[in-house]
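Next up, some structures in structure tokens.
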Structure 1
Amino acid sequence: MTSVLIGIFFGALAGYLGGKVDYIITRVIDVMYGLPYMMLVIIMMSLFGRNILNLFFALAIVSWLTVARVVRGQIISLKNSEFVEAARSVGASNFRIIFRHLVPNTLGIIVVFTTLRIPSFIMMESFLSFLGLGVQAPFASWGSLVSEGVEGMNLYPWRLFFPAIAMVIFLFSMNFLGDGLRDALDPQSKNKL
């Protein structure tokens, strides 16, 4: 959720204000796209310590980029609409136009995109936990469960199969939920009813 909120904020500002603000935000996004995500997360985890809050903070810092691009594109397509012109003529501030009129109109796409991004976050966290850099011992993660299952795979194969199968089922479920939300929140399919 943190990465989504950061992405919405910067994407909405870049899309609506345009000009130098858009240029600076898109250049920052381009530079951060050039850096390897997992390497940045591993560096942050080694600098700030291995706890669950630092893990979520590190994942949020590197994963808001795509959300910002999606929101920026939607805001650019909506900023010349009639309801925005009406809000401007009434005297609404830029902040009010962005966060009261434009962002709620892009909420369907944001929800769908967030639902489709959850499996990638789970995979990144599981990978880090598998390596021992993610969730630590008192807590459990699919990555740490799979890592423990790999150690005893020859004698107890179910210790590997059950966490792996549970993770696969959950990831498929989240993808199907995202597809269903996309179909339900698509404004063009509502007009066909």
Structure 2
Amino acid sequence: MTSEETLKESVRNLPHLPGIYRFYDPEDTLLYVGKAKDLKNRVSSYFNQSRQHSRKTLKMVAQIAVLRFTLVNSEHEALLLENTLIKTHQPKYNILLKDDKTYPFLCLTHEAFPRLFVSRHPEYKEGTYYGPYSKLSTMHTVRELLHELYPIRTCTLPLLPQSIAQGKFKVCLEYHIGNCKGPCEGHQLSQHTNTK
């Protein structure tokens, strides 16, 4: 059986269940990770509806040699697994074929005085990302809880040690109502400060 016949057989045998599908080229390089409420219908559409596809999608489909999939219990689980795999493996066509519907993450920055903010386009050098969240209400609840438990600053000031030492910034209302420890005026020590 040729690789093309094997691929067609794999598509025919897909179940009508939620899951993650992964496309690989002949060298076993991961090309694309996708999620589906119905694996058979979604994956079949790549091969049966070619007139509706963009040039980039057609180029990707021409390179597919191997199909692998993972079944999950729900579409929500599929979303979480898809995002994890994309984050870990950075498949070429997930970058080229990004769709406009992206799910939000909460980012805790790597700054000396971290900030917590919402992002739909993770830049992993910037901080640690938590999510994705398929429900905005859940994400906002988590965000509010974290702000209640920890005095994470909400401002975007560039709090460098020399700027703080020179008195370039003043505390805002968040400090006065107890939501922030005032790192901008040196009232809070950086987590990176050597206290020895």
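Where a number appears in this text, it was derived from the coordinates with a stated rule and is not lab data. The model shown is predicted, which means the values in this text are computed figures rather than measured ones. Cβ atoms are built from the backbone, for glycine too; each structure is taken alone.
Tell me which of 1, 2 gives -10500 when you compute helix-only ellipticity at 222 nm (-39500 (n - 2.57) for each DSSP H run of 4 or more, over all residues; to 500). It must be structure 2, since only it matches. When FRET efficiency 1/(1 + (r/R0)^6) of positions 88 and 128 (r between Cβ atoms, R0 = 35 Å, to 0.05) is computed across structures 1, 2, the figure 1.00 traces back to 2. Comparing relative contact order in percent (Cα under 8 Å, 6 or more apart) across structures 1, 2, the highest figure comes from 1.
Calculating Cα Rg over 2.2 N^0.38 Å for structures 1, 2 picks out 2 as the one with the greatest value.
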